[in-house]
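Novice: Listed next: structures, encoded as structure tokens.
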Structure 1
Amino acid sequence: MMKKHRTIIRLFIASFILLLFSTTWAYEAKQSAARKPASISSEWKGLIGKYKSGSANFLVLEKGGKLFLLFKNKYFPVEEAGNNHFTLNKGKLFGSGYLQFTRNKHNFAVKCKIGNKIFIRKFYGPETGKTFRIKPIKPVDEIRPVAMKAKPALESGRFRKPELVEVIKLDPTIKLDIRYATSNNFMGAPFYSSPHAFLQKPAAEALVRVHRKLKKIGYGILIFDAYRPWHVTKMFYMATPSNQKHFVANPKNGSRHNRGCAVDVTLYDLKTGKPVEMTGGFDEFSQRSYSNHPGGTSLQRCHRDLLKKVMKSEGFSVYKYEWWHFDYKDWKKYPIMNMKFEGG
């Protein structure tokens, strides 16, 4: 009888802690949503980015409703003086306290002059509405049959039996934008014959909980990719230039996507149904994709940090080079898989 009472007490305490944690998280999330930064003007947005001259480079970013120039880890407040001219509030850079921007016809700055030094704006593609693309080492049609014939290395150890489930069957209000089922991706070619998002059941259920937490504060989850057959990972690696390979998984080790325990996601706004602003585009091979990138706007960083926080609350961890990529805590317990899930 005493043993039964102890069990009941333990269950009560565990339930109370779970309720307390859930209530605390909901309060913090609502507080965070209430403090959401305002969007900035298109004039300012057109200036934000990376500028480079030789080995010197800096970021123009917005923080707390003000513009800053970030150079060598130091923030320099910038004030507008009119007609694309700005002044540095504190100190000088390159012998001057004045900045002059030149814009293109789309209102994006293309260069910045400080003193006698001219910095060229770095464009990655997504800011102009385009998808980031690489120049593959080899054509996709050439590497596809090679990758299809290859097999992943045999793994030692004991693994859980895979139990892939289609995420939207657990909650159809989760949105899909499966880029690899289209040519709208960094390789410019389709890799899946149909758009689906599968995860191991525990990871899928955790993602649904994330989605439902976000719905309480006006957001939802949009999935770019989830389970990925191993041969697709091999194709990515074969086609990507060596200086960009840290953005793709090495097929020798496999990807956590191949285990059904990684998911590429962003937030969408429940009111508009559209994806929110982030610091960079999905599958963009640049520092803007880093999960701790200091650039962009306060609103973009707020969205990114909210996504990280809620995903972490359900057992996901972000990949440091990609703000959209999250690994589920149990990924090591599942084997690398190479089966097609979409019938193509």
Structure 2
Amino acid sequence: MTRSLTPLCILGAGLLFACSAGTSLPVHELQGHSMGTSFHITVVDPVPGTSLDQLSLRINESLERIENVASTYRDTSDLGKFNLNKSTDWISVSGELCAMVASAVTIGRETGGAFDITMGPLVNLWGFGPGEMLGAPPPEAAIEAARVAVGLDKLNVDCERSRLRKSVASLRIDLSGWAKGYAVDQLADLLDSMGLANYLVELGGELRVKGHNAAHLPFAIAIEKPEETGSNELTIIHVTNTGVATSGDYRNFFEYDGVHYSHTLDPTTLRPVTHSLSAVTVIHPSTAHADAMATALLVLGPTNGMQLADSQGLAALFAVSTAEGLKYLHSKAFAAGNFLGR
């Protein structure tokens, strides 16, 4: 991890921390790499005696712990061991992993299965996993063959006894749509425990803020316009004491025979979504919840997604592609929050 005292603009998965020069309060920046991505932490006006070296150490320890629990890239992680275990009996796991899975499964059920942590094999099959992108759809037979190991109904959770069970031996859990937001929440809790009242924590584009920036104002977060051409146009939201997560289909995709294939897969069809919703930003006190819900709303599309957001009181901003260009829609809770006009 490196430390810098220079104000830092953060660019992640559609999110940019809008920095300002000439700030009136001391600002400390910490940055590094973990969970296959980068992280940035901005601490404003820390309490006297705060040790940045100690904070850096504890941040690294927290992120390493989470990787050892939930990484899909480490066979030795708690999750990796569960995925490799072919038993359909109850399997003991750590309490932290069980709690993560239980929370993710609850969101999956609340979204009618739009958020599904058993979809990992399909993500790999379509070439959107850690391997090389395929650039072409997989055979139909392979897609249907993978269906047997996908579905939240094939996963049982018992956190009173810290155990999980598969009903199909080939089932694998992928917490990628949850773990980054969870890590952000964990780091925010760490900063809270150290008495830090004003900060921004960002990991892989998911973030959480508390208090105010160096100008005594809510943090300004710029959301990239989801254009495949790499437009620099931004939408600015102003937030404090909350988490923010964005999910979009405009960076990870391929085209084959003139058809656009997004990395966003529908757990119902096991195929990329075909609707016009390009990106969703969700604002919620829990970044993990925002992370998962942004994915679910992107799967559901502009109509069903907005219905779900409004029914759950979620503050969500939708970027929809139309023949006239990009159109922004917002949920009732987003409008009520006045995030654009602060």
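Throughout, read-outs are computed from the coordinates displayed, never taken from laboratory work. In this text the structure is predicted, and so the values were computed from the model without any measurement. Cβ atoms are built from the backbone, for glycine too; each structure is taken alone.
Novice: Assign the value 4.4, calculated as distance in nm of label points 7 Å out along Cα→Cβ at positions 143 and 199, to the correct structure from 1, 2.
Specialist: Numbers: 1: 2.7; 2: 4.4.
Structure of origin is 2.
Novice: I've got another one for you. When mean projected area of the Cα convex hull in nm², for residues 175-254 alone is calculated, the result is 6.2; to which of the structures 1, 2 does this value belong?
Specialist: Working: 1: 6.4; 2: 6.2.
It must be structure 2, since only it matches.
Novice: Separate question: Just checking, which of 1, 2 has the largest value of mean count of other Cβ atoms within 10 Å over residues 55-62? Write down the numbers at each step before the final one.
Specialist: Working: 1: 18.6; 2: 16.0.
When mean count of other Cβ atoms within 10 Å over residues 55-62 is calculated for 1, 2, structure 1 comes out on top.
Novice: When FRET efficiency 1/(1 + (r/R0)^6) of positions 207 and 271 (r between Cβ atoms, R0 = 25 Å, to 0.05) is calculated, the result is 0.25; to which of the structures 1, 2 does this value belong? Working shown, then result.
Specialist: Details: 1: 0.70; 2: 0.25.
Only structure 2 yields this read-out.
Novice: Supply the structure label, taken from 1, 2, corresponding to Rg and Dmax of the Cα atoms in Å with the calculated value 23.1, 85.
Specialist: On the way: 1: 23.1, 85; 2: 20.1, 63.
The value was obtained from structure 1.
Novice: Here Cα extents along the principal axes in Å, for residues 127-222 alone has been calculated and equals 58, 42, 19, so which of 1, 2 was it run on? Please report the intermediate quantities before stating the final value.
Specialist: Details: 1: 47, 46, 20; 2: 58, 42, 19.
Matching structure: 2.
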